[in-house]
Structures are given as structure tokens and as C-alpha cells.
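Take a look at the structures listed below.
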Structure P
Amino acid sequence: MADLEISFCPSCGAAVELRCPDDDNRLRHICTACGTIHYQNPRLVIGSIPEWEDKILLCRRAIEPRYGLWTLPGGFMENGETTAEAAIRETLEEANAHILIGDLYSMYSLPYINQVHLLFRARLLDLNFGPGAESLEVRLFAETEIPWDEIAFRPVKFSLEHYFADRQKGHFVFHMGELAAPVSTYCTALPESAKAPIIREGS
């Protein structure tokens, strides 16, 4: 199913219609005049797991969704940048923090909202950090201090759980998973982590 509704062709301005092109199996927005097919693809959400000694840097969100809850610095990837550059930029924007990017640590697919979340391990270069425009507060947390019931997003929560488990084992591995849509819409005040199951997860 198409994601966003498009009424007019961005290429020529004519009306578009929703139909399945030849040799395709999905509905697409197709211009009735110039025939341009306007494909819509998942968005990448890129972030980092900034490490300082035995602590992790978290941001308390100043925007919706999940206002006031804690998350790792991250956001939508921009055109013209690599995934590593996106993680570095988002960390600087949300936490005013400078990092040295490490290995890709986790990848979660959220097909019900057409997103893929990627998180990199990263080393915090100094303690000169503070809240950016989208953060109320930024601070370092030891494992015992993580506000697990106030984590904003499931990919962040699961990645942090894996991170501390891997650290305990002394060996970090890549993790990936697929997350199902929320089981109900009646409890919108709850964190996403409390509302929806995992379809599949593996290392």
C-alpha cells in the first residue's frame, strides 16, 4: 500500500492516480499525464550509543512523539550523507556531543510505519555536551541508573538491553529485529516499548 497520499505530480503538476504498474505488485502513485511513477520508500532513523567509561549518554525528548521520555540521540537521515555522518550529526544536534563513530550495533525494521532504525556504537570524545533544541536534558547513565520505564522507543530499549548484556559477556555482536505494530491504540500514553511485540529478533 502507498504511504503518503499524492494528488498532483511533482514533475508536471497533473493529477495522479493510485494503481499497480505493469510488472509490479504494489499500488503506486502514477501521473496521468507524463506517466511518472512516484515510488515511496522506508525512511532511515539513525542514531548512536555514546559511551563514556561505563556510562551511556541519553537525551530526554523536548518534542513529540514521546515528549519527556529518554532516548539515544538519533533522527532521520538526510540526503547526501552516509549513515555514520547521520549518527554524528544527530548526536551533535540533540546532545551537542562530539563522538567517534564505531561499529553498527543494531538494526530494527518497523514496517507498520515504514521505518528502519540503525544504531552505531560510539565513543564520546569529551564531556562538553548539553541539550540541543530537541532535548530537555542530556546526561550520562550507568547501567543501574537507566530509566527503563521511561525509554521512548523500542529499538532504543532493546539495543540498550543487548548492549549491557554484551558488555557483561565481554563481546559485542550485531543485533537485528523486526517489530510489530502496537497491539492496541487505546493506550497511546504508554511508551511504545510497552505496547507492541517483537516479530523476530536475532544476532
Structure Q
Amino acid sequence: MTEVTRTAQQSRPEGVVWWSLGVSLVFGVLLTLGIMALWLMTLPEAQRAGMLAYWSSVQIPAPSFNAAPLLKAPVSVQLHVAAAVLALFVGAVIFLLPKGTGYHKLLGWTWVSSMIIVAATSIAMIADLRTGINALHVFTAITVISLWSALTGIRRGDVKRHAGSMIGLYVDGLIIAGAFAFIPGRVMWATFFGG
């Protein structure tokens, strides 16, 4: 067992991982709601009233999975969804297993590779969907910065920085950004709620 492995296993008890995950989730949700509130305040009164009226009238139908919208989407969208789903599951497994082991490193590189694909395909979707850059592309920048921080942290033996960056990226880059993928009118909404 290497020194970094021993340090990783000793410095990050499992309770701390779950606590960090919870704090990151709460912070991410509050930050997202704060940004949305600030954005709404900057809109002209008529536009804000129209948008709030629209969202108050949206009804979430019962889930009904239909893969057709996803299969009709450009390849960049399909790769983006596949890599994000893989990263979501692999990340959850990483949280549950001991840290610093060979298996952790193998799953970690799988997760990093998936997140790189998620970031790259989010850029490709700008051209494929012809929608331009939108607010969700902030998460692409967060992904690149967090991956860089986590990987340089662990290479220097800074387990706390590595863990914090990875937990933050999992919550912000997958859970919160993933929730925005289910906004009415988007491909994932159509796939899971039928349009």
C-alpha cells in the first residue's frame, strides 16, 4: 500500500464523505436557486410575470419512458447522456467503496473519462443543436476546473482537495446539471415524460 493510499484511507472516514456530499448538495441547490432568483429579478416586469405564469401552469405528467426523442437527437446528445449516466452510477459506487485502492483508482479513471466526454459533448451540442451557449454551459467550465483541481490535488498527495473537488463535481456537474436536463421542452423531458 502506498503512502497516498494510506493517507486517503485514514484522512477521509466514511461519515465525512456522506457529510461532505450532503453539504455540497445543499450548497449547490441554494446557489442554483440564488442564481435563478437573481436572473428573474433582472428580467423586465412583463417578461418575469409571463415566465412565472408559465412555470406555475406546468404540470408534471406521470413518467412514461419513450426512447424515440433521445434516439432522434444528434449523436453528441446521445453520447452526452450515456457518459453522464455512466458517471452517475460509477460515482455512486466510488462513494460506497474504500478509497485509495486499485479498484478506486480504476473506477476513478472511468469516472474522469466519462466526465471529460460529458464536457466535450456539451460543447459539441452547441453546434449540433444550433442553440448557442446557454446557462447550463457554466457546468462545463465547472467540470473542467474541478477535474483539473482534483487530479492535480491527488498527484500532490492532497487528498482533501481531491475529495472536495470530486464530491463538488458529482453534486454540481451531475446531480444539479442533470436536474436541469429535465426542464420541459428538453430531450430528457420528452424521453421520460412524453413531451
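Coordinate-derived values only; no laboratory data. Just so you know, these numbers come straight off a predicted model, no measurement behind them. Cβ atoms are built from the backbone, for glycine too; each structure is taken alone.
Among candidates P, Q, the computation of relative contact order in percent (Cα under 8 Å, 6 or more apart) that gave 33 used structure Q. Computing mean projected area of the Cα convex hull in nm², for residues 36-107 alone for each of P, Q, which one ends up highest? Ranking P, Q on mean projected area of the Cα convex hull in nm², for residues 36-107 alone, first place is Q.
Taking mean count of other Cβ atoms within 10 Å over residues 156-163 as the criterion, which structure among P, Q has the greatest value?
Looking at the calculated values, the largest one is P.
If mean count of other Cβ atoms within 10 Å over residues 140-147 is computed to be 12.8, which of P, Q is the source? Corresponding structure: P. If FRET efficiency 1/(1 + (r/R0)^6) of positions 52 and 148 (r between Cβ atoms, R0 = 41 Å, to 0.05) is calculated from each of P, Q, which structure is the one that comes out at 0.60? The correct label is Q. Quick one: helix-only ellipticity at 222 nm (-39500 (n - 2.57) for each DSSP H run of 4 or more, over all residues; to 500) came out at -4500 when computed from one of P, Q, so which one is it? Only structure P yields this read-out. When mean count of other Cβ atoms within 10 Å over residues 44-51 is worked out for each of P, Q, structure P gives the greatest result.
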